[in-house]
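Listed next: structures, encoded as structure tokens.
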Structure 1
Amino acid sequence: MPFITKEARKITDTIGPQTVGDKCFLCYREMLKTWRQSPRWTTAHEIHNTLITTQFDTEDDMTAAMLAWQVFFQLHVMPYELQKRIDNGEVETGNV
């Protein structure tokens, strides 16, 4: 998955991905970089749109990207959306 060791990240950055986990990490890192520039629903939409319109070289590449999206969405987009619900008065704090 995208959470590879520090040593594996260095190797991946130096010589490229060696495993499907490395591929997932690279996809996740790009998503996170884009998200941090502008954390909002529109950014999540654009990241996902780019993902689903990409022509992947292999099924492994596509699977790594899709798995990276799922982790990214759960860890970053959903907490953002849940906080927006609270900020907008849709739900009370603690009753999400």
Structure 2
Amino acid sequence: MEFLRGVVGLIGIGCAYMAGRSAAALRKGWQKKSRLYGWIIRTLACIIAMVIRHPVDNAAIAVLVLAAAACGLGYWNTSRQEPPEDLTHTIFPEEP
């Protein structure tokens, strides 16, 4: 059971990272709110599943701290992302 608890914690950290990415993408207007809400619900479900049958211990605290850090890292990575380069004129040159 402890192994599965750790796996759920890792999935929660991954979902927190994606929630941070979705928050930054929502702020830039690239995504809808529903995608952000979906990642937040998944993150909370994983974290709640990790502490529902066990008391809050060092593993749960570590997962919470890492999830918060992953969320911040996902937000930071996406907010610093450059828009894709426009290669239209390179691929399809103008005919004289």
Structure 3
Amino acid sequence: MQRDFDRKAGWNAYENCRTPEDALRFMEHFVLVMVEELGEISRVRKQHFRDAQGFAVDALKQELMDVFVYFMQACMALNVNLEEEYLKKLRSNEERFLAKK
């Protein structure tokens, strides 16, 4: 669904990642947008604690979804099967952190 949306919106630059160098250039873009989105999450926190504004849960959710969209695009740039890689990482974390207990 995200890839279809990205194609319609012209946000599918990750589909042009054909070489490792292309992927690296895309990852430079990814890092910049992730820093921006994390800054937006920090802003929501700051508005609550420093500026004594109400905690905007919906604003925080929207920023987290922006992070997720950019993350999915980065995964598509590297042809990552997100579900498969997540399950591998989960098993690895279970072995590393739960097997010792």
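Just so it is clear, none of the values below were taken in a lab; they were calculated from the coordinates. It should be emphasised that the depicted structure is a prediction, and the values quoted were computed from it without experimental measurement. Cβ atoms are built from the backbone, for glycine too; each structure is taken alone.
Matching task: 24.2 is the computed value of mean count of other Cβ atoms within 10 Å over residues 15-22. Pick the structure from 1, 2, 3.
Numbers: 1: 14.5; 2: 24.2; 3: 11.8.
Going label by label, the one that fits is 2.
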Legend entry - Among 1, 2, 3, structure where Cα extents along the principal axes in Å, for residues 39-86 alone as derived comes to 43, 15, 13: 3
Inset, instruction - Compare distance in nm of label points 7 Å out along Cα→Cβ at positions 23 and 47 across structures 1, 2, 3 and report the one with the greatest value. - result: 3
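Given that helix-only ellipticity at 222 nm (-39500 (n - 2.57) for each DSSP H run of 4 or more, over all residues; to 500), derived from a single structure, equals -25500, which label among 1, 2, 3 identifies that structure? List each step's numbers first, then the result.
Working: 1: -21500; 2: -25500; 3: -23500.
Computing helix-only ellipticity at 222 nm (-39500 (n - 2.57) for each DSSP H run of 4 or more, over all residues; to 500) on every structure in 1, 2, 3 gives -25500 only for 2.
Cα extents along the principal axes in Å was computed and gave 73, 23, 19; which structure, 1, 2, 3, did it come from? If you can, show how the numbers build up before the last one.
Numbers: 1: 48, 30, 21; 2: 73, 23, 19; 3: 48, 48, 25.
This figure was derived from 2.
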